[in-house]
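Listed next: structures, encoded as structure tokens.
Any read-out appearing in this document is the output of simple, stated calculations on the displayed coordinates, not a laboratory observation. Nothing here was measured: the structure is a model prediction, and the numbers come from that model. Cβ atoms are built from the backbone, for glycine too; each structure is taken alone.
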Structure P
Amino acid sequence: MQITWFGHSAYRLAFGKSVVLIDPFLTGNPVFKGDVEAATAGATHILLTHGHSDHVGDTLAIHQRTGAKVVANFEICMWLARQGLKAMDPMNTGGTTHQDEFAVTLTIAFHSSAMMDENGVTQDLGLPGGLVVTPKLAGEPVVYHMGDTEVFSDMALIDEMHGPDVAIVPVGDRFTMDGRRGALAVKRFLPSVKTAIPCHFGTFPMIAPNADLFATEMQGAKAKVLVPEIGVAFTL
């Protein structure tokens, strides 16, 4: 699997014939300096953890350009459908949907999920979630993107049920857990994880500028920490 981080919580997973975008916040993302069309070229699927603008991001524009199917909770799919989304696979917490080369499970997360419309009215967009991406191709890693969340002990059940090889962990504090609690989540509740990738830091002044605390707290852990360079693909 080839993985690219675009800053914040935005990722691209490429394996087999699938190009999967997660929370593609690119336009307006101050740390993403690349070309949006190039970064999202060939997208087959867009997976969304929750309905905040810094996660839904460029979803509709990417879908309209590439035809990528959106997989998200029911409320987000219906909200996007009213804006022109055509290809979607709505789901909800605990459910699994099967795509051609992978399955997606929507897990719990502790956060919020809403968007303000053009009239200044807040629209509820269902429960926030995490995502487990389970490739059906031999040798590809299972990826658990936590979304935006605090640590919670039922992460141990996610590990038991899905055995993720990779965890994408929000560590920016204020809106999610910080690096210390992110490390606790991986070390205590996710023994299957071999690679921990921090995210949701360094994007805005209000959150942690780097993942140093997470890396420090992960010293001695079984899982290795990988802090990607924005826009540079790596292989797991």
Structure Q
Amino acid sequence: MEKNEQIRPSQTTHRLPGRLISRKFFENPPELVAPRLLGKLLVARDSKGEPMAGRIVEVEAYLGPHNEQPDRAAHTHRGPTPRNQVLFGPAGHAYLYFIYGKYFCANISCEREGFGGGILLRALEPVMGIAEMAGNRGLDEDAPLRMIASGPSRLCLALGLTRPLHNGLDLTSARSPLQVRDDGFPEANIVITPRIGIKHAADLPLRFALRGHTCVSGPASMRETSKNR
């Protein structure tokens, strides 16, 4: 078995795993929230209302326009717009955007209201509702876990996340169909690298991933700038 690739858990239980993350968790700068988010679960509901969950194994932080160091790669760089208003609202809300005319990417708002910080979810390890997640990606249910939700658009496809249905949802609410939850995953060794797939502010060390995890996207670009244990 490959390093960190876990045995597929039973999919017979429909209870949501772990405990709900509070809004206070997200009310901090994205570069601080991002590494703490690793190992947490992103939980959604499938077409039958049953839970699908993926462990967050890779994220990128995007800084608000108030930051001393400009982050021209952030959607909030030029201030609030109708498109990015969720990021300037309360922390802990989902911000989804459309790319390449066919895919969605999912982010979580951070910091105090009006500050415009956010975290891009880059990769998940499927842990619940795996067959449904694989099917959403057009894969067989026994497909390798790393193929299901490794990459920002892949994880949205796997969980069925779209801007019309999920943008603006409160991920800290027990009534939300999309939540971030903590199942007690132990603190892990984290790799920190520059963000990938961007042209501006590409040198900032704001990409965080679980070291050696097989579900991390773009493993060839995992040369670290610093590390945290």
Handout entry: If mean count of other Cβ atoms within 10 Å over residues 138-145 is computed and equals 18.8, the structure in P, Q
Key = P
Problem - For helix-only ellipticity at 222 nm (-39500 (n - 2.57) for each DSSP H run of 4 or more, over all residues; to 500) computed as -3000, the structure of P, Q it came from - result: Q
Handout entry: Origin of the derived value -0.66, -1.04, -1.17, -1.22 (log10 I(q)/I(0) by the Debye sum over Cα atoms at q = 0.15, 0.21, 0.25, 0.27 Å⁻¹, for residues 18-89 alone; candidates P, Q)
Key = Q
Exercise for the section: Kindly point out which one of P, Q the value 1.9 was derived from, the read-out being distance in nm of label points 7 Å out along Cα→Cβ at positions 42 and 130. Expected result: Q
Exercise for the section: Kindly point out which one of P, Q the value 2.2 was derived from, the read-out being distance in nm of label points 7 Å out along Cα→Cβ at positions 26 and 170. Expected result: P
Exercise for the section: Match the computed value 26 of relative contact order in percent (Cα under 8 Å, 6 or more apart) to one of the structures P, Q, and report its label. Expected result: Q
Practice task
Rank structures P, Q by FRET efficiency 1/(1 + (r/R0)^6) of positions 82 and 122 (r between Cβ atoms, R0 = 25 Å, to 0.05) and report only the one at the top, that is, the highest.
Solution key: P
Fill in the blank from the handout: FRET efficiency 1/(1 + (r/R0)^6) of positions 58 and 98 (r between Cβ atoms, R0 = 25 Å, to 0.05) gets 0.50 when computed on, of labels P, Q, structure P
Exercise for the section: Taking 21.1 as the value of mean count of other Cβ atoms within 10 Å over residues 34-41 derived from one of the structures shown (P, Q), identify that structure. Expected result: Q
